[in-house]
1. Which of I, II yields -18000 for helix-only ellipticity at 222 nm (-39500 (n - 2.57) for each DSSP H run of 4 or more, over all residues; to 500), as computed?
2. Tell me which of I, II gives 3.1 when you compute distance in nm of label points 7 Å out along Cα→Cβ at positions 73 and 137.
3. The value 0.20 for FRET efficiency 1/(1 + (r/R0)^6) of positions 17 and 153 (r between Cβ atoms, R0 = 25 Å, to 0.05) was derived from one model only; which of I, II is it?
4. Using relative contact order in percent (Cα under 8 Å, 6 or more apart), single out the structure from I, II with the greatest value.
Structure I
Amino acid sequence: MNTYTKYCPNVWLANCQEEHQKGEIIQVANQYGKESDCEVHNLIIKNSKGYFYSITRCDGLNRQTYAERKAQRYADWAQSSSIKSDAKMEASNEGREFLSLAEPIKIGHHSEKRHRALIARNHDRIGAAIELDKKAKEHALKAKYWESRTNDIDLSMPESIEYFTFELEKAEKRQAGLKDGSIPRAHSYSLAYASKEVKALKSKVADAVKLWG
């Protein structure tokens, strides 16, 4: 059975026991045994554990970025928490007609225990509703943040070669400008930061080419 193995952030390879050819469609199983059709791209690693290929899923999941998946997950959690909060708030209306009469608790009366328990239940429900509403708002904010990053391209996509090559060219121009003075340095670390960015992008371009070139 072909299985997924993590290669680097956002990128999963197919660990296969048999050799495959570029463009071949194979089935790869996740940790729960569910298989998906995937297209084989490049052989990345070959060792005693098998052949490791870069792949794209035929159902297009690779094209859904990490940010999109995070945004959807937080949006789902926000909706779930909001629904639960509303349910708790609705449940806190138990005995509303009786409680609206503002009857005092009758100490020693047979109704005392039920009266106190009703108030305690509704108090707990309102507290839970508030906490769930708070969680819903927190999840919604996180979903909004990740939605703002849904156009990001990562190494799990074949188009990452073109994207990171373009970003590297921009970074190298900025680095050169900072070196020759044609671009003013905002602070003493400007050139160091620019050089660090160039180094990081060179690594990403190399990884992208290895995966999808």
Structure II
Amino acid sequence: MASCERNSIVPEIAHRCQILLLAETLADGSTPEQLRLALAAARVACVVVAPPHGSTLDRAEAKLLIELIQHHGVAALVCDDAAMAKALGADGVHLSLARTGEEDVPLAYQSARGLLGPGRIVGGAVGGSRHAAMVLGELGADYVALGPVPGSGERLIAMVEWWSEVFEVPAVAMAAPSVAQARELAGAGADFVAVPLALLAQDRASVRELEQALGAPERVS
């Protein structure tokens, strides 16, 4: 299969992996403050605003977070809800496709793209399915998110290596709860590493360690 074309909507910075931040809304209401700390501490390319597992995203809270993210000059994506993304002026949508039947991936993508048009970001996470990843890439997704993959971390690393060698569509590695794992995934060729909000809301030394692991240039003080 021929390699997919890289869509110019997703910013490209040569020779370094970037951070895609997963901002799950927290029941204690601390998400905005944690997000402020994270965006002030690290270079973040994109933030996915998502509800807690098994819940739906609160519209008012999502609006607040999107405005905060965009105020920092960062792309804001809404998890799974293209209609909400459009209504709230988000930069796009992140589709969770790992549990979607492979035959349903085109419909999910085309529905989101139809709502948002060509000027906003539509990407999706396909879990460990190489076939779904290729289908999504061929459809014109702005990025393909690989993982999480059940089992050892080596399986996701191998999947990222395969994708980066064959395709031009940016790859997001969806399992990086630690700096060490982020470093391995960046080394495998990931364009973006998905990082949970809690990791970036830590002390600045931890954030700097993560950025160095991803190949970020030194900050100018």
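1. Comparing all candidates, it corresponds to I.
2. Answer by label: II.
3. On the way: I: 0.20; II: 0.95.
The read-out was computed on structure I.
4. Comparing I, II by relative contact order in percent (Cα under 8 Å, 6 or more apart), the maximum is at II.
Read-outs throughout are calculated quantities, based only on the coordinates presented, and are distinct from any laboratory measurement. Please read these numbers as outputs of a predicted model, since none were measured by experiment. Cβ atoms are built from the backbone, for glycine too; each structure is taken alone.
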